[in-house]
Each structure stands twice: as C-alpha cells, then as structure tokens.
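Following this line, the structures themselves.
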Structure I
Amino acid sequence: MHMHMRAVAESEIRDDHTWLAAFMSEAWENHPDEYAAGIAFSIDKVWNAVNDLYAAADVLDADADDSWELPIYGARPVPYSAEADPSNPPLGILEPPEVSQAAAFLARVSFDELWNVAGAKLVWIGWDEAEVRQEFLDWHRSLQGFYGRAAAAGHAVVRVVWA
C-alpha cells in the first residue's frame with residue numbers, strides 16, 4: 001500500500017473522481033520520472049506512523065494551529081460520482097493555501113523535538129532505534145522538500161491511497 005501525492009496546478013484539476021483517479025493512475029505509472037522532477041511523492045504503508053510523529057506537535061505547542069494534520073491526512077475528499085467505479089481508491093485534494101500551510105509547518109517544526117515526544121512509540125519491536133529514527137528523518141526531509149516545492153509553485157496536492 002502506498003499514499004501517493006502529486007503536486008499539480010489547481011487549474012489543471014477536475015473535481016471529478018473518475019477523471020482524477022485516471023489522472024493519478026497515469027501519474028503512478030510515471031512516478032519515477034515525476035518523483036525525480038520533484039512533483040510526486042509516495043509513502044509506503046507507514047504514513048499513519050509519520051502522521052503520529054507530526055501529531056507530537058500538538059503536545060509541543062497546545063496553542064498552535066492544526067497545521068500538523070496537513071502533510072499526511074489534510075485534504076478535501078473528492079466524492080464519488082454516480083458513474084464512478086466504487087473500486088477506485090479514495091482521493092483528496094489539498095488546495096494551494098493548505099499546501100503552503102503544510103510547507104510552513106514542515107519548515108518550522110523541529111524533527112528532534114517531535115522525535116523526543118513520539119519516537120519511543122514509533123520504534124517497531126525488534127528494530128534498531130537509530131535506524132527507525134533515520135527512516136523517519138528521511139520521510140520528514142522528503143516531505144519538507146516536496147511540500148516546499150509545491151508551495152513555491154502555488155500548486156495543489158492530490159492524494160490517493162493505492163492498495
């Protein structure tokens with residue numbers, strides 16, 4: 001399973017589940033090239049744990065906004081149309097202002113502080129803590145870059161979960 005994200009100009013998006021599923025399917029087929037171009041990103045089945053890492057921001061600053069929710073689960077769901085294939089995956093769109101918020105959150109949050117709060121819960125049984133920490137740091141840096149580029153371009157982010 002993968003959560004696949006694709007930065008795209010908002011004007012190029014059709015708010016239609018069938019069209020968007022086809023668009024994201026084609027993007028997935030081109031993922032290596034799009035990833036290299038910096039307009040696509042994917043996380044394997046650990047995206048929920050990455051979200052748990054970012055949720056630690058709520059503990060660090062209870063008065064902060066909820067921008068920590070944006071990088072992984074923030075998105076407006078795209079409803080299925082009457083003619084949409086119900087086997088199509090769930091889709092969401094993060095509008096450009098929210099992409100900018102996600103980028104700003106990722107730029108300002110301290111990975112070390114997040115890890116100090118949440119890291120112990122994220123180390124899988126039998127895994128070396130330093131290796132797991134490095135894996136999460138790599139996810140964090142990749143998300144910083146992806147959202148930073150998307151925000152700088154004024155793009156939206158389309159999100160899909162492939163099973």
Structure II
Amino acid sequence: MPALPTVTGRGEFDVLVVRTDYHDDRAWQDVTAALTQPWGDGRYEAHLHFVDDPAWAGASVEEVLHAVRADDELAVVFLADRTTMQAESHALLAVTTLTREECADDEDYERLTEFGREFRTVPAGVHDVHANLSIGNLGFEEYAAWAHDDPEGIYRPF
C-alpha cells in the first residue's frame with residue numbers, strides 16, 4: 001500500500017475517526033450519524049474529524065498509527081473498519097497511539113496493554129473514551145478492561 005495521506009485540520013479536542021472500509025456507504029452514513037449525536041446524556045456537542053478518503057481503504061492498524069504519529073495530542077484513534085460496517089452495533093476499533101517508548105518503563109507499557117492495544121466501542125462510547133484519555137481522567141487500559149468484560153468484547157458507556 002502506498003503511503004497514506006497526512007491527516008490535517010484536526011482540532012485539538014476533535015475525535016479522529018478513520019474510515020478504512022468502503023464496501024457500504026449506507027453503513028458509513030449510519031456510523032457518522034451516530035457519532036455526531038450529542039453525548040454525555042446530551043450535554044456535550046460532538047467534535048469529530050473524519051478521514052473519509054478511499055486512499056485509506058484497507059489500511060491496517062499499523063499503517064494508520066504510522067500515518068497519525070505526528071499528532072502529539074492524539075491518545076486514541078478510532079477506525080471504521082469492515083467489522084464496524086457489518087456489525088449491528090457499528091462498534092469502532094479504538095487503538096491507543098502510545099508506544100512502548102512513550103511509556104515510563106516496560107511495566108507501564110505492560111499495564112497499558114494488558115488487554116491489548118485495541119478494543120471495540122459503540123459510537124456512543126467514542127466521545128467518552130476520547131475525552132477521558134485526552135485529560136488523563138481514565139486510562140486506555142481501563143476502557144480495554146471494560147470491553148474485555150463485555151460478552152461481545154465491546155465498550156458500552158454506563
């Protein structure tokens with residue numbers, strides 16, 4: 001796959017959602033409609049930056065992480081992949097952008113990735129995850145653990 005385009009124009013507090021599956025435009029419309037709904041019991045406006053460019057079709061997690069690595073303010077990226085488009089819940093793939101080098105030590109990284117570097121979340125959980133990771137209120141590993149405990153392996157806000 002050729003190098004992915006640079007992601008530009010994302011606001012500091014915008015959730016980054018990258019579309020990597022282009023088989024079902026109707027499903028994508030459903031995903032974006034769900035993501036643009038106010039969140040936090042309707043108290044907060046959704047702030048999103050969508051990457052909707054067929055150049056990203058079929059991009060792997062590692063390719064997406066490589067393409068967004070220059071964004072120092074980004075703690076998590078959400079992928080709308082084939083699973084997202086096919087699942088009734090439209091659960092997106094949440095992937096931490098933190099690397100072993102950015103963690104204090106190996107033990108810190110092991111704690112962060114105890115349940116892996118990724119998990120699925122329903123669209124209603126995307127803003128909660130992004131906001132809390134951005135301000136350091138909760139850690140990626142906590143959301144990954146909640147997803148791990150769900151029978152379908154999906155984080156669902158409380």
Structure III
Amino acid sequence: MAKEPKTLDILFHEHKIVATLPKMNEAAQSKQLKDAFIKHLAETKVHVERLEEVFKIIGKKPEQKTCEAMMGIVKEGSEIMEEYAGTPALDAGLLAAAQAVEHYEMSRYGTLRTWALELGMKDAAKLLQTTLDEEQATDIALTSIATKVVNQNAEKAA
C-alpha cells in the first residue's frame with residue numbers, strides 16, 4: 001500500500017527565505033546585491049501568497065514542513081556571513097548562497113508545475129510557472145551582479 005503523499009514543503013522554503021533575506025541584505029556590502037535582496041524579498045512574499053492560492057486550487061490546507069535541504073542551504077549562508085564578515089569575499093559568498101537557494105527553488109517549482117499539468121490543474125500550473133519564471137529571472141540577475149560587480153571586487157582585493 002502506498003503511503004499518503006507528503007504535504008508540499010515549498011511553503012516552508014518561501015517562509016524561510018522571507019526570514020533570511022533581510023539578514024543577507026544587512027550583511028551585503030554591494031549596493032547592487034542589497035537591491036537584489038530587497039527586490040527578491042518583495043517577490044518572495046508574493047510567492048507565499050501564490051502558493052496559498054495553489055493550495056486552495058488543489059483543495060489542501062497549507063502546512064509548513066521543515067525541509068532539511070533548505071535548512072542546509074540557509075545554514076551555509078549563515079556560516080558565510082559569519083566567516084567572511086567585513087571581507088571583500090563576503091558578497092561573493094552571499095551571492096553563491098542566494099543562487100543555491102534559487103536553483104533549489106527552480107527545481108521544486110518546475111517539478112510542481114509539471115505535476116500540476118499532468119494532473120490537469122492548469123490554474124495551479126500557471127501560478128507555479130509564474131513563480132518559476134521569477135525565480136529564473138532572479139538567478140539571471142544574480143549572475144549578472146556576480147560577473148559585473150561582486151566577483152571583480154573580490155578579485156581586486158585578493
């Protein structure tokens with residue numbers, strides 16, 4: 001007999017990111033990186049609202065479940081903030097941690113969108129695709145900040 005499917009843990013991811021982005025913003029030194037964190041914080045709050053709508057569509061009550069993978073990524077980001085505080089490498093490390101979160105989220109949102117499509121839940125799939133598109137755009141923006149500003153600043157100081 002198959003087990004009952006687990007509740008989606010993506011809601012936990014988004015709430016954890018909402019709590020973590022202000023800390024990353026405070027630690028960041030580059031104005032461009034700070035701006036990116038502030039922008040993504042606003043987007044992430046909308047992602048939470050969208051996820052709550054997806055849960056309504058699928059007829060499930062949203063629950064937050066701890067995700068060990070996300071906890072590991074967040075812990076790594078905290079360690080970077082502590083170990084590299086005040087150094088030129090801090091922003092590069094923060095950016096790498098932020099992209100690890102984005103890549104994990106893109107994987108999750110892509111999978112959920114595909115499952116929603118396969119189950120005929122077109123409205124849920126559309127909401128998930130919108131968030132996936134925003135996560136991908138954030139990843140591209142972070143890559144641009146890395147290559148144009150943050151990595152160059154870290155290299156100059158090395």
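FYI, it's all coordinate maths here, none of it is from the lab. Values in this document were obtained by computation on a predicted structure and should not be read as measured data.
Computing helix-only ellipticity at 222 nm (-39500 (n - 2.57) for each DSSP H run of 4 or more, over all residues; to 500) gives -17000 for which of I, II, III? Comparing all candidates, it corresponds to I.
With respect to Rg/Rh (Cα atoms, Kirkwood Rh), the largest value across structures I, II, III is given by III.
If you line up I, II, III by relative contact order in percent (Cα under 8 Å, 6 or more apart), the top spot, with the largest value, goes to I.
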